[in-house]
Structure formats: C-alpha cells, structure tokens
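Each structure below is given as structure tokens.
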Structure P
Amino acid sequence: MPSVANKTRPGDLSSRQQLEQIIRVNHAGEYGAKRIYAGQLAVLGKSPSAPIIKEMADQEQHHLDVFSDIMSKRRVRPTLLLPLWHAAGYALGAATALMGEKAAMACTAAVESVIDEHYADQENTLEAMQEADLKATVTQFRADEKEHHDTAIAHDAESSPFYHILTAAIVYQTKMAIWLSKRI
C-alpha cells in the first residue's frame with residue numbers, strides 16, 4: 001500500500017514549481033538586501049561603519065548576480081514585486097541609517113536572522129529534491145548571511161534605541177516579503 005506521506009493534495013506544488021519559488025524568492029531577497037545596503041550607504045557613506053556596510057553590500061551583490069544567473073539558466077521569472085522591493089529596501093536602509101549606525105546594524109541583524117531560518121528550510125527542501133548544486137549555493141550564502149548577522153551584533157546592533165521594537169517590525173516585514181515574493 002502506498003505511503004500517505006507521498007501523496008499529493010490539491011494545491012500542492014510540483015517539484016518544478018517549488019524550485020521556481022525557491023529561486024524567485026532568493027533572487028528577490030538578495031535584491032532587497034542590496035537595496036537596503038544602498039539606502040544605508042546613502043546616509044552613512046562617510047561614517048566609521050561604511051566600510052563594513054560596503055563589504056556586506058558587495059557580498060549581497062555577488063549573491064544577486066548568482067541568483068540572476070540561476071534564474072536565467074533555469075528560465076524562472078523574477079517576482080513581479082521587484083519595483084516595490086527596489087523602493088522599500090532602499091527606504092528601510094535609509095530610515096534605519098537615519099536613526100544611527102546602531103539602528104542600521106539592528107536592521108541587518110533582524111533581516112539576516114530571518115534569512116538564516118529561510119535558507120535552513122531551503123537546504124532541507126533542496127536535499128529532498130536532490131538539487132545538490134543549488135543546495136551548496138544556499139548553504140554558502142546562508143553562511144555569509146549568518147556572518148552579516150554576527151557582524152551587526154558585534155557592531156552594537158543590540159544597543160540601538162528601541163532595538164526590540166525595531167527588530168520585531170523588521171522581522172515581520174521580512175517574513176511578509178518572503179511570503180509575497182514566493183507567490184507573486
């Protein structure tokens with residue numbers, strides 16, 4: 001008798017659809033991260049934290065380039081929300097930077113904590129899908145994002161005014177952006 005766990009249900013995504021969602025949402029996330037750092041650098045470009053932010057921004061650009069290439073090779077369309085993430089990412093980066101370097105770092109810590117969880121879930125899915133190359137990419141980028149989180153914490157993110165409120169709002173927004181980018 002076949003296992004119930006292997007049966008699909010109405011509304012379940014095919015393997016191809018799951019893979020498209022993973023690639024689409026990761027591309028959108030890396031695009032959003034690039035825009036957040038652009039907003040932060042526009043405000044903090046001459047501050048002591050600028051070289052750190054620039055280094056993280058450069059890594060995000062590399063991640064975006066890789067996912068852009070994967071999208072092209074696998075013929076996956078980007079999220080239709082890229083124009084929104086263009087503006088929203090920049091605005092989030094600039095707004096937190098206007099609150100100060102610690103708030104900008106709090107923003108990074110909040111976003112990267114969600115991305116760490118998100119990529120961990122994807123590693124399991126990609127393992128089950130036998131997508132070794134994509135899993136390796138996600139695993140490497142997850143390590144980079146974890147490093148960004150740890151860097152932000154080391155640069156006094158938790159000392160930001162209203163840290164808990166700020167990070168809770170950013171975590172919620174990031175999770176919502178992920179949910180939307182998977183679907184639209």
Structure Q
Amino acid sequence: MTSTPRKTMEDGMPGDPNREQAIERMIRVDHAGEYGAVRIYEGQLAVLGKSAKAPVIEHMVQQEREHLGTFDKLVADYRVRPTAMLPIWHVAGFALGAGTALLGERAAMACTVAVEEVIDEHYAGQVAKLGDEDGDLRHTFEKFRLEEVEHRDTGLEHGAEKAPGYEALTGLVKAGSRFAIWLSERV
C-alpha cells in the first residue's frame with residue numbers, strides 16, 4: 001500500500017505565508033490557544049472549585065499551564081510577537097469557563113469537549129504541514145494534541161453529552177473557538 005505524501009508548507013499557493021511566517025503564525029495562535037485554555041479552566045474552577053469535578057479540572061488546567069509554559073518559551077526562542085488579542089482572551093476565556101460552569105458541571109464538561117475537539121483538529125492540521133526540518137515542533141504539537149484529546153475524552157466521561165442543550169452549546173463554543181484561532185493567527 002502506498003501512502004499519500006504529506007502536504008507541507010512548502011507546497012502552498014502564491015500569497016501563502018512562507019515557512020518562517022507559517023511557523024510564526026502557528027506559535028502565535030497556539031500560545032494564544034493555550035493561554036485561553038488556562039483561562040477557561042480557571043473560570044470553571046472559580047465556580048466548581050469545591051465540587052467533585054474540581055480534581056478533574058485541576059488536572060486539565062495543570063496540563064494546559066505546562067503547554068502555555070512551552071509556548072512562552074517558543075515565543076521567546078522564535079522571537080514571535082504574541083497575538084494582540086491576549087487581553088480579550090484573558091477575559092473571554094475566563095467568562096466562557098465560568099459561564100458554562102454556572103450552567104452546571106455537565107455544561108462545563110460540554111465546553112471542554114467542544115474546545116478540545118477544535119484544538120485536536122487544529123493541532124492535527126499543523127502537524128500535517130510541518131516538514132522533517134520541523135521535527136521538534138511537530139513532536140511538541142502532536143504531544144499536546146494527544147493531551148487535548150485526553151481532555152475531550154475526560155469531558156465525555158464526565159457527562160458532557162447529558163448537558164441540557166448539548167448540541168447548541170458545543171456548536172456555539174466550537175464556532176467561537178474557530179473564530180478565535182483565525183483571529184489570533186492574524187492579529
């Protein structure tokens with residue numbers, strides 16, 4: 001069986017970012033995403049910090065803090081300008097986490113599922129674009145992608161799909177997450 005060659009950044013169209021620009025965008029958006037994820041879980045903990053779900057959320061936020069620490073270092077190492085949206089994501093992330101937690105533990109888990117499904121797709125797309133010369137970044141992105149999948153699975157195991165209005169809630173959170181990714185890559 002033959003495998004399809006991976007499409008890398010070098011295979012782009014005219015007007016697409018060059019390899020360096022594409023990596024800068026990846027680091028910028030992933031830094032913003034991990035920052036937002038920390039804020040979402042901090043918002044959930046502000047509401048559910050004394051609930052039975054607190055240890056589950058604490059585990060996820062700790063992994064997100066480790067991801068953010070890695071991206072803080074990558075931003076410095078690659079000399080990438082962070083997104084100008086960080087002050088907005090600071091407030092919006094916390095509000096999303098706290099707001100869904102106020103709707104109940106299952107709604108908070110539904111938020112987790114939605115965000116992590118989008119992030120899984122996002123990281124997978126980045127991993128597919130990185131070439132062999134970007135092996136370290138590709139490995140980091142894939143490791144983090146698998147941890148985000150673990151968070152999604154945790155949300156499902158903790159009743160996310162039983163949240164009232166699950167489909168509408170997750171659809172809204174996914175749309176917002178995709179918009180945040182698009183904006184953070186560019187601004």
Structure R
Amino acid sequence: MRRWRYRGFKWRAMGLLVLGRRDAARSLFEQMLAEFPGDDYALASKAQLQAQGGDRAAALATMKELLARHDHVGAHWFNYGFLLEEEGDYERAEAAFRRATELSPQLDRAWYGLGLVLIRLQRLDEAVAALKRNTQLQPMSPYGWYQLARVHVERQEPEEARKIIRHLHRFEPKVANQLVRETGLSVEQAG
C-alpha cells in the first residue's frame with residue numbers, strides 16, 4: 001500500500017510538472033517529504049524547482065540535505081556542482097563535479113561541468129583532460145568540443161584547435177564556423 005501511495009505522489013507530481021503547475025508540484029513534493037522523509041526523488045525535485053524559481057539559496061540548502069542522506073549518487077553531486085558553479089563558487093563546484101565523476105564515471109555532464117569550472121579557475125591542463133573525457137563519452141555533442149577548442153587556443157595550441165574545428169565541420173558546421181569567427185583561425189576543408 002505504501003509503495004502505491006509513493007507512486008501516486010510521483011505520477012501526480014509529473015503530471016503537474018507537465019502542465020506547468022510548478023507551485024502545485026512543489027507543494028506536492030513537500031507533502032511527499034512529510035510522508036517519506038529524506039526521499040531522494042522528492043528532495044532532488046524540490047531543489048530543481050527552487051533553482052528554476054530563482055531561489056538558489058533554498059536550492060543549495062535542499063541539495064545539502066539531499067547529499068547528507070544520499071551522498072552515493074553521482075547525479076546529485078552533478079546538480080549540486082551545477083548550482084555552485086552558477087553561484088560562482090568554483091572551488092566547491094570543482095569538488096562536487098569531481099565527486100560526481102568518481103561515483104558515475106560515465107556521467108558526461110559532470111565531466112563537462114568540471115571542465116568549465118577548471119577553465120574558470122585557469123587550470124587549463126586539467127580542463128583539457130576533463131573535456132576530452134566529456135567528448136569521449138558524448139562524441140556527437142558540440143559543447144565539449146567547442147570548449148576544448150577554446151582552451152587549446154588559450155594555451156597557444158592553434159593546430160589542436162584546428163583539428164577540432166575540422167572535426168566539428170563534419171557534424172556541426174555552425175559551431176565550427178562560430179569557432180573560426182571567434183578564434184580567427186583559418187581551416188581548410190577536406191574535399
């Protein structure tokens with residue numbers, strides 16, 4: 001019976017979110033937490049709604065509560081790192097993204113987030129390693145490639161950036177052209 005009640009909460013919450021009724025969904029997550037204290041789905045959803053509503057402080061507090069109870073889930077650490085990065089707390093964001101990659105090495109978003117934070121911290125060698133891992137896990141996504149090319153330019157490695165631009169021309173020509181404009185690098189196209 002308790003399992004069905006829990007599922008009912010989840011289905012109703014998903015329905016409210018689909019209908020764009022965020023306040024009602026947030027209220028439902030509070031009810032869910034009253035009945036199922038510490039539930040990771042309800043806490044994570046509550047934090048996401050708080051962040052989307054612009055209440056970053058509350059979202060961070062909810063994420064801390066979530067991690068105090070469920071510190072073994074890489075996706076939770078990724079979400080915490082994302083919020084910290086948005087707050088400009090890059091050192092703590094780095095630690096959160098690193099924890100996410102330790103717990104979930106295949107979580108490409110965590111590698112990407114780690115790369116971005118390391119760029120902001122001007123630790124470019126480490127950023128290259130994180131972004132390369134992201135592109136291995138998500139080879140058809142242009143985001144990691146784009147950032148990796150930018151880092152190579154900043155490190156005065158134009159040929160490495162050119163290789164990436166050529167690669168991007170095969171499946172994301174708009175992003176490749178944007179990099180050419182932004183970096184000023186000329187790239188010959190393969191016939």
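Coordinate-derived values only; no laboratory data. Only a predicted model underlies this, so the values are computations on that prediction, with no experimental measurement involved. Cβ atoms are built from the backbone, for glycine too; each structure is taken alone.
Here are a few things to note about the model shown:
- Test item: mean count of other Cβ atoms within 10 Å over residues 19-26 calculated as 14.0, pick one of P, Q, R: R
- Of the structures P, Q, R, the one that 1.2 was derived from, the read-out being distance in nm of label points 7 Å out along Cα→Cβ at positions 51 and 67: R
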